[in-house]
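Structures for review follow.
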Structure P
Amino acid sequence: MRKVFDLRSFLIVLALTAGVLMLPLPPGLTVEGQRALALFVFTGSILALEPAPLPIGALMVPICQIALGIDTAGGAFAPFGQPVLFLILGSLFLAEALRKHGLTRRMALHTIVLSRGRFGPLLFGLMFGTGMLSMWVLNTATAAVLIPVAITIAQRVQPQERAGRALEVLILGIAMSASIGGMGTIMGSGENAIASGLLDQVEPFGFLDWMRFGVPVVLMLLPLSWFLLQRALPVGRVMIDTEPAANELERLGSLKGPERELVAVLAVSVVLWIAGSALEGFLNLPETLLSSAVVAIGAVALLSIDEVIDWNDLKGVNWGVFFVIGAGLTLGDALDKTGASLWFAEMLAPTLEGLPYGVVLLALGLAGFTLTQFMNNVTLGAILAPVLVTLGEASGIDPARLVIPTIMSVALAFMLPGASARMTLVAVTGAVHRKHMMRAGLVVGLPSALVVLGFFYLMSWLGWI
């Protein structure tokens, strides 16, 4: 059983942080900037080594900022109030509402019946449904409610001796498609939220700005990952008994009142997330009244008023991702206001000068893809995003051209249990062999990363980013 607090790891975190503070002050860097670099090391090490549970480690980042004299408590905790955090919080609440009323299970049952017992179409249906859902509900929450469905399906596989391999593929397919679908919107994953929040500080950057790149990437990667996963872990010819799913759907009947309301609220929320800013101007509404965060929290409030969900449903959500995103935004704010991020970017900018964008894109994307296999993807996003934003500014490259493709490459964390919360869920089931996870993660992940980089190179060539 994992310890709640690991003193040895925490001492390593403190030693690394103190080591940065004791180094000679580099030319061009202020004392405050050096302290911000120490905070950078503290954040990366405490989130990577996890001497304390991840949410607690994340909350220690603003405390460290205050202790280093970078800012007061008001300034250090201010990024935790950014709207993007409340968008993620609303997403977590909506995921819990979908789980409570069984809408995700109902979706999976329809997929089973429509597949007519054929494994390939069933896998594609589950992966496509998971991907589409995780665009609007946080990817980890989506995977958590659908993985148990895969376990149920595997019990109906014939011949039964192939059920183990079928279960591996189903679970991996759900986890991978949740990660891929989460690339589509700001609210789909924690690293997207951090990156978009930091980009918005440079110039206005909203929900649609991310979607115009994220949605095409999702639509390309879902069928590609479905195809590659079956080549990485062949299942052979199997059939699934669809009769139990059909019987359960018949027992459930049509959508009940709370279910219909939940679907309606989610549908209206999606429309407002996409078109909210345009409607504000058209209807002459107060600015940001229909912003994505306000819409998300408003949707949850409406469902609560109508007693579709209550606080007992909501208090069990995964608050950890909320705090990790806040820590990432806090770090970015500290690096920016002390000048540390600019100093670091100016050190790296000369290496980018004269290099074609394709070379820069390939180097950053492959580095992000490689690192994310060994470090939690949200943690890595929290570390990379602020540096890439300032690096883009210092080198004369639009920060979005560096940040978005790199963060999407970071999302392809499929090879190890610690790479993402989705892969941790896969490992916890005990159904997937470690070597199979690594093989499938590489076979699916690397080509997917290359597709992402190729897409952004094409967008650059066309002048669309």
Structure Q
Amino acid sequence: MTTVAKAVASYVCQSCGASYGRWTGRCEACGEWNTITEEAPREAAPKGLTGKPGRKLEFVDLTAQATEESERRVTGIAEFDRVTGGGLVRGSALLIGGDPGIGKSTLLLQVAAAIGSPNAGLAAGHTAYISGEESVAQVRLRASRLGIGTPAVHLAAATNVRDIIASLDRADGPDIAVIDSIQTMYIDSLDSAPGTVAQVRASAAELIRVAKRRGFALLLVGHVTKEGLIAGPRVLEHMVDTVLYFEGERGHQFRILRSVKNRFGPTDEIGVFEMTDAGLVEVANPSELFLAERRGNVSGSAVFAGIEGTRPVLVEIQALVSPSSLGTPRRAVVGWDSGRLAMVMAVLEARCGLAFAGNDVYLNVAGGLRITEPAADLAVAAALVSALSGIAMPENLVSFGEVGLSGEVREVSQRDQRLKEAAKLGFTAALVPARRGRREGGSDSPQLHEIGHLHDLVEFLGVEDARGRRRP
């Protein structure tokens, strides 16, 4: 008598996808609490590769001429096309995540409407906009508020992946398909609820498979967790070709569309939009917009010349140092890494003799932009020294450079592009790392103040250290 093994339910973490044999309150893999839920087992285990042999694959020479699958669909929204690398590639899958209410659905609805008009010599196509969170009437109401009215956008409200694939897998299918959002989709053959790891993974896999077979671009909207990461299994980001994050502060009208993964273009590229009553409006010159409300001759303010993807961006870094009444002074950072701030302050104290003990330190990147590159170290150090001493930085000066633990200021990449952007906006001086070998020259480039150590920055501002020594 043969016995059949009974299928046992598994417990899967909805944050990282780790599987356990029993329920626990805390996931050992990611450390999250109350994210483990029970998922029903499969009725039949996957079988091995027995029976008929598979078909042979057709290999293509690497140097063969590119096919029409590499053709890009230009949307006509310049900032969106910049982030995606020049447009949407046929058969590609794009995942966009962001906080609730940040404008993901608004952006994709505007992109869907822009596809309906001829752009860059491409014929106008039609878009299938499938919403799992709103009804068709609600999407139409939002489109009417945005002033979007085009017959090229076909709306539907559905959450069953089987029905969606039956509507998309046709010869006369759409050129673009928008799924809003992937966490609301479900496959009826799985017993788990929509939004679980199994449902998100399986739904995305089926939609990506039909998109690559039919050659239309697939745009998926993803929810994010409280940490700002896309909710669901991390494998979802590996399945798609492009991952975009829509960032921005609720109190600011600016929105940043950032590319963190792109198989068909540069990563870390950004597109800047402004949220208005008529929807999202692209910003052609974000540097000028970020510096529009800057006031000169104020201590604690420094202008940083950064690089976001392939675009140079100038942004104001603000610092405030005030006496603290607490036993442990506060360190608050907005738009930058708090660990990096602690390192720069430690270097200023240990190598330059400046004292931040007993003071609260606040650092802010104006405009809602988040900076990740280490080239901002010198600008942050300049803002901190200026705020501590009360001496304002020159109004027409920009700065960039990486700071080491010994206090040295190191070179950063794309120096010429940073200086060119600064000169275009009227800055006449630049605080830059000392460069070996040739030096830039040109009548239109800013005057360079090269420094090799943070001591030179303290001397540049004429600040006294904690030991009473005054720099010339």
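No value in this document is a laboratory result; all are computed from the given coordinates. Please read all numbers here as calculations on a predicted model, not as lab measurements. Cβ atoms are built from the backbone, for glycine too; each structure is taken alone.
Name the one structure among P, Q that distance in nm of label points 7 Å out along Cα→Cβ at positions 195 and 411 of 0.8 was derived from.
The read-out was computed on structure P.
Comparing Kirkwood radius over Cα pairs in Å, for residues 235-450 alone across P, Q, which is largest?
P
Which structure, out of P, Q, was P(r) over Cα pairs in 10 Å bins from 0, in percent calculated from, if the result is 4, 17, 23, 21, 18, 12, 5, 1, 0, 0?
Among P, Q, the structure yielding 4, 17, 23, 21, 18, 12, 5, 1, 0, 0 for P(r) over Cα pairs in 10 Å bins from 0, in percent is Q.
Of the structures labelled P, Q, which one yields 0.95 when FRET efficiency 1/(1 + (r/R0)^6) of positions 139 and 371 (r between Cβ atoms, R0 = 30 Å, to 0.05) is computed from its coordinates?
P
Here relative contact order in percent (Cα under 8 Å, 6 or more apart) was calculated and came to 11; which of the structures P, Q was it taken from?
Value 11 for relative contact order in percent (Cα under 8 Å, 6 or more apart) corresponds to Q out of P, Q.
When helix-only ellipticity at 222 nm (-39500 (n - 2.57) for each DSSP H run of 4 or more, over all residues; to 500) is computed for each of P, Q, which one produces -24500?
P
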